[in-house]
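FYI, it's all coordinate maths here, none of it is from the lab. Worth saying up front: this structure is predicted, and the values here are computed from it rather than measured. Cβ atoms are built from the backbone, for glycine too; each structure is taken alone.
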Structure I
Amino acid sequence: MLLTERPYTLKKAVFFDRDPKGVDYDNPQDAHVLNIREEILFERKYQDRHYWLPFLRDDVMMYESFGQNPGWN
């Protein structure tokens, strides 16, 4: 339930450079990364209601006791 908490709301891009001395394309696990950096692209504006999908209005109106999911009046 971390959808609404920072830093999980941030959409980021990750940039890095490969170490030119240690590049072994046959074995990528041994490749070294240099200058790793993140850039925030945007922040999602999620609320608690986004944990639930809304019911169709026709379905909610069928029965008086059948309510809509929280936040989707």
Structure II
Amino acid sequence: MKRVIMISVFCILIIGFLFSTNGPLYKPGKLKTGEGLRSPLAPPSQEGVKSNYWKVAEDILIYHFSSGEGTPIL
């Protein structure tokens, strides 16, 4: 009996969560319109950035290095 009550409560919580989300978090086309983006899709200028860094956004730098021979891959 206790197990049936626990399963019923769990099912009610799941159903309540599903109805409270108000639809999907992503809608197709948001990226194309630029809606909800942190920064523009165009890459920032790399001027003034040290040679071992890529500037992703105004406050984000990614360090990179190369070793070995051959074609570089990411």
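Looking just at Kirkwood radius over Cα pairs in Å, which of the labels I, II belongs to the structure with the highest value?
Numbers: I: 16.7; II: 18.0.
If we compare Kirkwood radius over Cα pairs in Å over I, II, the biggest value is for II.
Out of I, II, choose the structure whose coordinates give relative contact order in percent (Cα under 8 Å, 6 or more apart) equal to 13 when calculated.
Details: I: 30; II: 13.
Matching structure: II.
Work out which structure the value 3.2 belongs to, where distance in nm of label points 7 Å out along Cα→Cβ at positions 13 and 29 was derived from one of I, II. List each step's numbers first, then the result.
On the way: I: 3.2; II: 3.8.
Only structure I yields this read-out.
On mean count of other Cβ atoms within 10 Å over residues 45-52, which of the structures labelled I, II is highest? Each step should come with its number before you reach the end.
Numbers: I: 11.8; II: 8.4.
Once mean count of other Cβ atoms within 10 Å over residues 45-52 is tallied for I, II, the winner is I.
From I, II, which structure was helix-only ellipticity at 222 nm (-39500 (n - 2.57) for each DSSP H run of 4 or more, over all residues; to 500) = -9500 calculated on?
Values: I: -2000; II: -9500.
Structure II accounts for this read-out.
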